[in-house]
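Bear in mind these aren't lab numbers, they're just calculated from the coordinates by the rules spelled out. Owing to the predicted nature of the structure, the values given are computational and were not obtained by experimental measurement. Cβ atoms are built from the backbone, for glycine too; each structure is taken alone.
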Structure P
Amino acid sequence: MHRYTAKIDWRREGDDFGRGRYSRAHHWCFDGGIRVAASASPRVVPLPFSSEQAIDPEEALVAAAASCHMLSFLHVASKRGFVVASYADDAEGVMEKDTRGRYAITRIELRPRILFAGSLKPDAAELAALHHAAHEECYIANSIRAEVVVEAPR
């Protein structure tokens with residue numbers, strides 16, 4: 001078993017808390033000393049009570065799913081003899097009401113663009129198999145209810 005931690009730090013700064021007029025800006029602190037500016041999404045909490053410059057939880061969930069898939073993909077590709085030269089993804093999450101009538105990220109679309117080096121390059125079927133294996137190994141995809149879909153370029 002492994003444990004992962006994150007510290008959340010928010011402080012009220014004189015705004016009208018009782019009327020919902022307060023900043024949602026806060027920080028995420030991780031081991032190793034990394035401190036990240038975070039906020040509610042401006043799509044959920046209007047400016048100036050959120051921060052466009054900060055990461056919001058919805059973006060973080062999409063980034064975590066995309067990052068986990070990439071790391072799993074690199075591992076699987078390496079084990080199967082493929083050399084990945086670069087991997088880029090323009091991931092997107094969809095928030096809407098789920099079957100329970102609650103707002104949720106219901107779908108995460110991954111759009112990886114992968115360049116392979118060397119003479120061994122996967123064909124379309126092998127690439128799909130690599131993505132399938134990576135998806136099966138991805139801790140984040142295994143941890144959330146949202147459908148995580150990989151849309152590889154054609």
Structure Q
Amino acid sequence: MTYLHGKRVLHCDLKSSNVLIDENWNVKLCDFGLSRINSNHKKGQARRVGTPHWMAPEILRGEKYEFESDVYSFGMLVWELLTGEIPYQKYSPAQIIGLVGRDDNHQIQMPKTDNQPMVDLFLMCTKRDPKLRPSFTKVVEFLEKH
């Protein structure tokens with residue numbers, strides 16, 4: 001993701017089924033069907049891209065998709081790794097849009113784990129305000145430290 005964002009490419013559908021891992025633990029991203037070069041569309045012109053279970057609140061509201069939106073989706077992947085569950089698996093897309101997109105006080109249930117650094121990473125990446133989310137460069141730095 002750091003490489004893609006460095007090339008100004010937004011994945012737009014980062015989720016577990018689009019992350020492939022081979023027998024040597026090499027990770028590959030797939031399904032670039034929704035990807036785009038950093039777009040210049042304005043609020044109100046955006047369309048929802050991705051899968052609601054991993055989508056950032058701003059996307060669920062139909063706002064502009066930016067690099068920080070991919071970071072939010074990555075945070076949901078971290079949550080999925082910590083819990084072994086699909087985020088919001090018991091909710092319909094419409095319910096997810098209302099809950100995640102519109103409820104400013106909503107936070108998905110915190111994973112029960114002793115892996116505090118990964119919980120911290122999840123919390124950093126899923127901040128409601130996109131400007132408060134780290135870049136993937138910062139995510140890599142965090143992972144290298146922990």
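So if we calculate relative contact order in percent (Cα under 8 Å, 6 or more apart) for every structure here (P, Q), which label has the highest result?
Q
Taking 18.8, 64 as the value of Rg and Dmax of the Cα atoms in Å derived from one of the structures shown (P, Q), identify that structure.
It was calculated from structure P.
With distance in nm of label points 7 Å out along Cα→Cβ at positions 106 and 130 coming out at 1.8, pick the structure among P, Q it was computed from.
Going label by label, the one that fits is Q.
Using distance in nm of label points 7 Å out along Cα→Cβ at positions 26 and 122 as the calculated read-out, with 3.1 as its value, let me know the right label among P, Q.
Answer by label: Q.
Of the structures labelled P, Q, which one yields 0.80 when FRET efficiency 1/(1 + (r/R0)^6) of positions 58 and 82 (r between Cβ atoms, R0 = 30 Å, to 0.05) is computed from its coordinates?
Q
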